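Once you scroll down, you'll see the structures, which are given as structure tokens.
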Structure I
Amino acid sequence: MSATDRLTRTRMLLGDEGLSRLQNAAVMVVGLGAVGGYALEALARSGIGRLVLVDFDVFDESNINRQILALTSTVGQKKTEVARRRVLDINPDCIVETRDMFVNADTLPQLLNIPVDFVVDAIDALNPKCCLMEALYERGIPFISSMGAALKTDPSFIKCGTLSASKNCGLAKFIRKRLRKRGLEISRINCVYSDEQVCLPETALAFDGDDASAGRVRHTLGSLPTITAIFGLTIANYVITSLSGHRRIN
């Protein structure tokens, strides 16, 4: 099957020029879990020409309830390698690069030396997430971040907007506070968030891990595959329409 056949419906919607832009684009996905995995799925199926996949972890049985890349057959395998194989099975023409690394202040310079057109931030730990967002912002690299999907159950509350517009999200609140202190204009940062109110204190909702290094025990929160999938697909849609030049109607 040719690339033309695989991407016929994408071409019909975005046009030759729009599809060409996607095929010539490079996107980095940081975090290949519940949100990042679904974002990657859609990016691969849309015809993105080059994908850089970043994660330090391996799949665990507890991932299977919500992560598209987590299967009985992939438990114990590196997330980057499983993701690489899946992308190439979807789009053999895609150039796939992998980086098995934990994102922090020490590894960021190496990561950001890789030239890309867009970055998907699907990290679920607060410190690494803020480090990545700040670095991307300062370098002027286009990106979109996922806010907290845990504990949410109603997909109608999921929105794509600016970090300054987000509400009822503990993770977003913590990030806003940190990034403001560092001088970032949060109204210029795009994210996907849910403004659904949940019945727990914000301190319990803030994030699924405040770790600054790999391997630390994290506070686990419940989540549904429906919500994390919609987060990931919404992120991918933003990237696809932005890179292709497709006009979004608000």
Structure II
Amino acid sequence: MDMDGVLVHEEHLVPGADRFLKELQDTNTPFIVLTNNSIRTRRDLQARLRRTGLEIPEESIWTSALATATFLGNQRPNGTAYVVGESGLTTALHDIGYIITDIDPDYVVLGETRTYSFEAITTAIRLVERGARFIATNPDATGPSRDGSLPATGSVAALITRATGREPYYVGKPNALMMRSALRAIGAHSENTLMIGDRMDTDIVSGLEAGLQTILVLTGISTPASVEMFPFRPTRVIDSVADLIGHTADPFG
């Protein structure tokens, strides 16, 4: 399931999300919480969720940074990368044995950061021009903040693409690769797994393309009217995960 818009809004709990997760835990139903945000480590996210009242094990959290590290570890084990991002991404790459360097790296890896540096972006552009493969954690153009939208990975990737003519490979949602890596992380299979999300263009489409049943909640950015604008449909649309309390064993019954 997605995190923001499904379980929490910024630092506030979505009403009923705590009871929904407790039911999953009480019935030993495996679950994993997904986020395209690559800034924070799993431990950081666990602490953030705990502050809202949700107790979720580290191993039940999966980020676009972890999905990116898994992808790169399979593509080129023990490689090198120049990283524009924060601890969530650099830690994930260190953990798979990658060396972070600006000297002839195999990859330029772009993630989110609260302070995009002109110098770092310039270095990324020059390395891509010299042949480094261009990877980005997710295509999200903006991210939320209390004061309004913030530029996110997709916007900065577009800048680098405009300068170099090279498109990145995006690992996070809506790439079904992120969904499949999350399934492997909890030992689940698509045939008996569902994806719960609040965005049609990332959560639902990635679930569909990974072969999962999908539930769209209306506690995030989607509305009944916006759902009709897409050429695909979720398996079910509900107001909130609170609607699944008492029905987690058969969410479509």
Structure III
Amino acid sequence: MASKKTLLIDVPAPGRLPAPRKLPTQSRSRSLVTALVEACIHILEREGAEALTVNRLAEVSGVAVGSIYQYFPNKEAVVSVVFNHILHEEVTVHVPALRERVTGMPLAGALREILENMVRVELRLYRLHREFHLRYHADLQVGMRLGPYESSRQYIDDAWGPFVALYVPDMDPVRRDMSAYMLCMALRSTIRVGLEDAPERVESPVFLDCLLAMALGVLDPRLPPEPDAPGVGQNATGARPAPPS
């Protein structure tokens, strides 16, 4: 298969992602691994994850099965390289473009752009290989590739902390720290749960609207209101509805 783009094939898999047996170091081995990765992308995009087998990889790539096993212990390790390449593309192409778009935007507009991009990335990975995406979701966060960061806390402090401080400078430091955490981790986890439970909901524009409402609520220092504040917990008639039984 002819190469259409430069593929990231020589970076170790981070976190718990399945890893190759060894990384290619010479021109011939790099060509072999590139052919396998391109074949994997071709199969996943055109035939689906259920069609992905080592034998099918060999057929499409032209690489012998024995040679495949020299570099990869199983097909999941090949998928891992594919996902790693996609995340590298997101970091080097899409994230800089996103940063340029949101610069100078009001809070609601900036958050909508960020969350829309977050949903787009999750859907891209999910559609490529649902099972792999859900299983290794914790290790497939785009932002963690911007560092390298040693922990998600370091990434939150470096990326989301300044964002919250910029838009809500008077927020209490403890609340600001928690708000940054919620924006980074909780909203992405909500997308993951939605994809596992009802992916059609994640594809709905209303899902993005609700994510945005959640994010704005996290950043509103007036929320939550005091429990006894006027209007809290009342329905349209002014009465407090009965709790669900």
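In this comparison of I, II, III, the computed figure 18.2 for Kirkwood radius over Cα pairs in Å is attributed to I. Ranked by mean projected area of the Cα convex hull in nm², for residues 70-133 alone, structures I, II, III are topped by I, which has the highest value. Here helix-only ellipticity at 222 nm (-39500 (n - 2.57) for each DSSP H run of 4 or more, over all residues; to 500) was derived from just one of the structures I, II, III, and that gives -12000; the source is I.
Values quoted throughout were computed directly from the atomic coordinates according to the rules given, and no laboratory measurement underlies them. Keep in mind it's a predicted model, so treat the numbers as computed, not measured.
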